[in-house]
Each structure stands twice: as C-alpha cells, then as structure tokens.
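In structure tokens below, several structures.
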Structure P
C-alpha cells in the first residue's frame, strides 16, 4: 500500500531503471485523473497460470521459484498464489504483478530484506505507523490486495476517493475519471506511487494495438464516428454534438473488424448543463439527460453569455427527455452566503440547504466559490434539509474514541483499530466534530470488516 520508508522507494526506482529489461519510458503521458480503466482492473482472465509463471521466468526475479503459504495454509508457487487470488476476487492478475513490482520490486530483483516478501504488496503497511502483523506473509498479501481492490469497487461510499469527485492529492487537484483509478488512490493515496504504478503497467501490459482511451475513431470507408472509452465505442449520433467538442481532423481510421470488436456504449451527448438552441430558436438547458426550457429573462438572470449557446439539430435533441422549465439562477447548485449574518447555504433549483458547520463547508466544497447575497434573495428559496458530510468522511467526537465513517449519508461506527487499519484509513484524516454535528447523520450499521478477513 504505502512505502514503509524512503530507502525502499529509492531502491524501487533505481532497480526499475537499471535492472529491468523494460525501461520506464512511458508510451503515453501520466494522467492522474485516469490511470487505468475499469475493464483493465476487472479483466481477471488476462493471463493463465502458465502465462503468469512464464512472465516471472522471463523477468528472473525472486518470484520465479518462490513458494509460500497461501491464504488457506497450503504451500504454493508464487504464480499459483497470484492466479488463485485473481480468480477468487475477479481482479486482473496483471494488476497484482504491477503492484508486486511497484511496492517491493519482486518481479525483477532479489529482495534486499526479508520484509519485502512479508509485505509484498504493501497491504496494511503504512507510511507513518507500524504494519498490521496479521496481514504479513506473501500469500496473505496477494490475496488481501485482490480482495481489497474488489471491495473498493463494490463499496465506493465507504472510502475517501470516488470517481467523479475532486480531491487535493499530493498538492494536485485530482478528479478520478474511473472507479479503478479511485481504487488506486484509496490503496496508495499519493501521486508519486500511482505514477510509478502507471509506468510499470504501461510498459508491461498496456495494449499498444488498441486505440487508447479517449481516441476518436471511424471505420475505413464507413460513416459514423465513435469515442473509445472504457473499452467501448460510444457513437456520436449528431454532427452538431461532435462539433461542439471535437474536430474531424482528430479522428483516426481503423480497421472495421477492430472497431466491431468493441461493444457499443452509451451515445455521446452534449456536456451536462450545456445551453442549446433548437432549430426553431427555442433555448434549453441540458440537465441529466433532460432538456429543460429556459426563458430569455432567466437566461439573463443567470448571467449566461450568448457565445455559450450551442446550435443543435432535431436529431441531437430527440435523445433528451422533456424536463421542467428552469426557474432558478442556480440550476446546477451554488454556495450562497447571507451578507448580514454570514450563514452559508447550498442552493439548487428553488431550495436552500443550510451548511451548519464550517468543517462541512471545507470538507464538501473545498474548491467552490461563495456568492454573497442579500437576505431578501435568500428568502425567495424554500428551506431544505441541512447538508451532511460527504460519503467517505471519517468523524469522531472529542469525548469518545469511536470513529464513524459516513456512508450513504449514515454514520457507521468503527469500534476497533484493527478494522480501521484493515480498511486502509489514515488516522490523520479523522475530523473532530460536536455531538450535534455528528447527530445530523443517522447511525448506520457497525463495521465488522474483520469478519471477512
């Protein structure tokens, strides 16, 4: 997971550069928002047991002949442990191989310390505190890592980093575009470690023959343009939708058979909250697959600029369902502050939701600007429920040691440090709040993750 000390990280980098037959010359630039796709993480059939063993033989590291006790106590080859974990938890074995190299360079070099095999994948081994001893051992490490990655994907609300949300990671603003990328940040919560993962993965396993994620393609001698995304081809159903964001000069021609090998994904739409003008001159605000009529007076009140309007033909608009007219200057949500008493609200549509504590404001909306308005303007909105801490936040009160994880709006108690550590959380991320603030979150089920380990 995290590096136990700086010297091991330095050794990893040096050995990758000097000893590995594959130099870290990335085939593409590192994108911290999109490290791997969900399909790449899920592809548990990417390598057979023989292919894993052949891979270890080729790189001639300690795992070529290494044997260890599996999670069930049976002595197995390293390749068997890796293969079994990938099949059991349905996680790509190539991901496990990459993590074994990233954490302890076990694929290409002999271990310098016995602890490198004991903490092979870095599971439950932390930067600033002792590792959890019961998770030591090669077999346990590999199995628990595969389990943990699967758990991240199936329980995203239980963890800090989620796809589509923006975080400050290693002094960078990062918005994971895929759940798989978010899972990597939950496993290693800093940029440097994930960049190292990307470089190893990109050199060993990235398929160069397939169009990269985000590539625009069309089949030779055929009509239609597609965006390759998460191993699917997403069609543009309208020229106006395509031209709103892309240029035809960026479209690559590929073999029709290769294009047909991709499953068809959802069609490309205009970006959410786009302003669209139909063929009859009518204006719409696009909101979650709906076209919401917007009047000229509301257009001016919101402060839109005429240059923001996109022209659309009927074909482009027919995929959107009719929505309610826009009746508020804040259809996508904004923070408003009362000029007189400094109270802050999250306002969306015609409802204002109070933010009753500064810690909620800073945790949930770290990058949002605040608009100061008069009490009279605020009074035009209906009163809504108070804003809670976002999912994945860790809370506790000063008078009790119990830590709570906010998940689906509820506060789930974590009573034991073993459970807290097994989940991979950092004690420094806990926010101390008053009982009143904690109590706006209904209490959820107690975490008993150790029952699954």
Structure Q
C-alpha cells in the first residue's frame, strides 16, 4: 500500500513580504535587468549575445542572478548590452560590444559585468541601443559607442570605445539615451538634445539628420525629467506638465493625433505628471503624482497590460489598472515593466524570449508578476510523468510521479516572491498530498527532484 503524506504549511501574505523583493528595474530590447532590495543584480530575457551578463548565452524566463555583490547603485539596460554603477562610483558593463558601447577600449563582448576604467566618480549612466552616456559627480558629460548619427555628442561618425568627454561644461544634471538620440538636462533647467533627427526627435524645430553636438531645445528653464525613445522623446516640466516630440506614427506623442512634431508639444492639460518613459519602439508610459499608471501609443503585443485584446493603439493616455501605488515604469521592446510600492514587479506584452520573467514564454496582454524565486529554481518544465491535480485547487491537491524503483524524492514549493515555503525530502512513495489549510490564495511554484535531478516543476494556483 502506498504511503500518503499530507503536507500542511503557511505562507506570509504577499503584502507583508513585497519589501523583500525588487528595488529598481531597467528594460530595453527583449531583456531586463533589475536590483533586489538586498542589492543583488538580476536579469532575464533574450541572451544570445550575453546581454544578461550571467556568463552564458541561454535565454532566461525567470530572473537569474548575475552578481552576488550588494553595492549596485544605478542600472541601465541598453539595446544589446547593459551598464551599471556601484556605490563606490565605479562603472561596469557587459553584453555585446559591436560599436564599443561597453567602453572597455575594444569591440570585445563581455559575458559578465566587468569594471570599465579606473574612475570612481561616476554619478549616473544611460545605455542606448549601441551608444552610452555617463555623468560624473563633477558635472561633466561623457559618451562612448556608436557615433554614426552624432548620438555621442562629438563631431565625427566613428566609434568611440572609451568614455570621451562631451564639451567642457560642468553643469550637467541628467541624461537619457534612445536608439539613436540623446537628451540631457543642465542644472539651470535647460533641455539639450542631439543625434539622429529624421523625425524631429532632437526637438530643435528642424529635420537635420546627424546633430552631433548638444543643442538647446527651446528656451524654457523649467524642465524636470527626460526620456529618450526610439525616434521620439518625452519630458516633464517642474509644473507637472508632460511634453513630447518626434515620431508620432502610432500615437507615441499622446496628443490625439499621428502627426510628427519637431518641437515639444504638450501631451494633455494635466499638471500632475510625475514620471514618463518612452520606449525603443512606439509605446509610452507615465505615472501621475497620485500613483496611477498610464499608457498610450502602440499596444499590438499587449505592452499596456490592460485586460482587453481590442485596444491595439491609443492616441491619448489611458489608465492602466486601478492601483494607485505605482513607483516606476520602464518600456522595453513591445513589453513593459512597472514597479509598485513595496517591491512587487509587474510585466506585460511580448514574451518570446522570456522577457516577462514569469517562468513562461507566453505573451500576456494583462500584467503578470515577475518572479522573485531564486536561481536554484529551474525554468518551468512540467514532465509527462509528473502531474499536479487539481490545479487550481481550493482544498487539497496531489502531485503524482513515477517511482517504481523507490527513489528518494524532494518537493520544494515557492511563493511568487521566490521564498521557499516548503521543503520535504526523503519521499519514497509516488504521490504527495498538499492540504489547502493555511495557504493564502495566489500563485506558487513547485520543484520536484529525485536522486538523479529535476523530475518536474510548474505553477500552482491556490483559490
């Protein structure tokens, strides 16, 4: 007679443990990097060119730890590479280096984070598609990588493989890189831009391809934040108004039209905008001061994260969910990442390469939570000889597996934040029953392994 093992365990509610999860996130072309509240660095998504920095070229559909260091301070995902700063002011980079965008003095890729140069006074960095910008604590501006469209901000169209100072000014305050365009703010509140200008994305009132030195955008001195996208840009003024310029083919500018603009135009009449993010494609996001999340532009792949497949495009901002505690939002290539207060991270859109980080490769038009489970948990791969039923369940469920040779099995269950809530080993029967008692409703993940390796893993829903 087979032995029945009944398991009963409790988990903390999600609201009480969110603070132990995500702190910051950066999204770009098919991949993301993020920092947990413990300071560790993680990445997931497309990895053919080692842009994840985990030492491999394996795509990841759950976050994988790329450094055990806990002193990261700034992160920026680029087109095919990434940049980061540590709290000591040092600069680090990894991924593809086709145009020298890593700044390591060569065109050699780096498969794990490597220190760039010896400077320890970096303040912030921004990775574009194949070019990079950085600010030092002395207020100087630096650029490296591709300069074909003048996006570094220095005359000439040759690659720059090491950080090169842009001009001589020492009053730069903030930077943002798009696919082929760069934006920056000075301490006096003025806005500056340069790079490819095929659609007016430099914002200087002309279509002049290849603006290779910083040009002031208008005469206003009350700019507060900036975000460069693929061929357009967004910015917020100190009065809370939101402005956009450049390509507007898919309603990227959010002003109700599809007409491009060569100068900043106001998105709407609201004066309570707090954060705005332009994507490397055609989707825009913003957060208001009341913590609500908004989106506009292209939604073909569901990057908005709204529960409707009929909204393929919006020419004006529409609210996403009813939550009012959104802290930040990043737009990748056809997907989005948004962080709520407390540390829960949510994703939506295309997921061909696992860029949603939910353990699947399934596109989602609604927001899904990004797993915080540890790298020791494998990618989900339910096996034919392992079944978990019923799923979802509300009372009891059973995981059944083949065990004719009476091997010792181990069952581990994790909550959505990656915390192990059960660890049962030395199981010699061929099934385990889990009791619903004590479990909060929600999503869990199980991993079943025997003496020879992983037997199966999957997602479990408790109703």
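Please treat every number below as a calculation from the coordinates, not as lab data. All of these numbers come straight from a predicted model, not from anything done at the bench. Cβ atoms are built from the backbone, for glycine too; each structure is taken alone.
Taking distance in nm of label points 7 Å out along Cα→Cβ at positions 178 and 354 as the quantity of interest, name the structure among P, Q where it is greatest. With respect to distance in nm of label points 7 Å out along Cα→Cβ at positions 178 and 354, the highest-scoring structure among P, Q is P.
For log10 I(q)/I(0) by the Debye sum over Cα atoms at q = 0.06, 0.10 Å⁻¹, the calculated result is -0.28, -0.72, so let me know which of P, Q that is. The correct label is Q. For the set P, Q, ranking by distance in nm of label points 7 Å out along Cα→Cβ at positions 258 and 274 places Q highest. Kindly point out which one of P, Q the value 67 was derived from, the read-out being volume of the Cα convex hull per residue in Å³, for residues 322-369 alone. Source structure for this number: Q. State the single structure among P, Q that was used to calculate distance in nm of label points 7 Å out along Cα→Cβ at positions 146 and 402, giving 5.0. The read-out was computed on structure Q. Thinking of P, Q, which structure, once Rg and Dmax of the Cα atoms in Å, for residues 202-249 alone is computed, gives back 12.4, 39? Matching structure: P.
Taking Cα extents along the principal axes in Å, for residues 138-217 alone from the coordinates of each of P, Q, which one would give 38, 33, 24? Label of the source structure: P. If Cα Rg over 2.2 N^0.38 Å, for residues 362-441 alone is computed to be 1.37, which of P, Q is the source? Computing Cα Rg over 2.2 N^0.38 Å, for residues 362-441 alone on every structure in P, Q gives 1.37 only for P. Of the structures labelled P, Q, which one yields 0.10 when FRET efficiency 1/(1 + (r/R0)^6) of positions 50 and 330 (r between Cβ atoms, R0 = 41 Å, to 0.05) is computed from its coordinates? Going label by label, the one that fits is P. Quick check: 0 is what I get for helix-only ellipticity at 222 nm (-39500 (n - 2.57) for each DSSP H run of 4 or more, over all residues; to 500), calculated from one of P, Q. Which structure matches? Computing helix-only ellipticity at 222 nm (-39500 (n - 2.57) for each DSSP H run of 4 or more, over all residues; to 500) on every structure in P, Q gives 0 only for Q.
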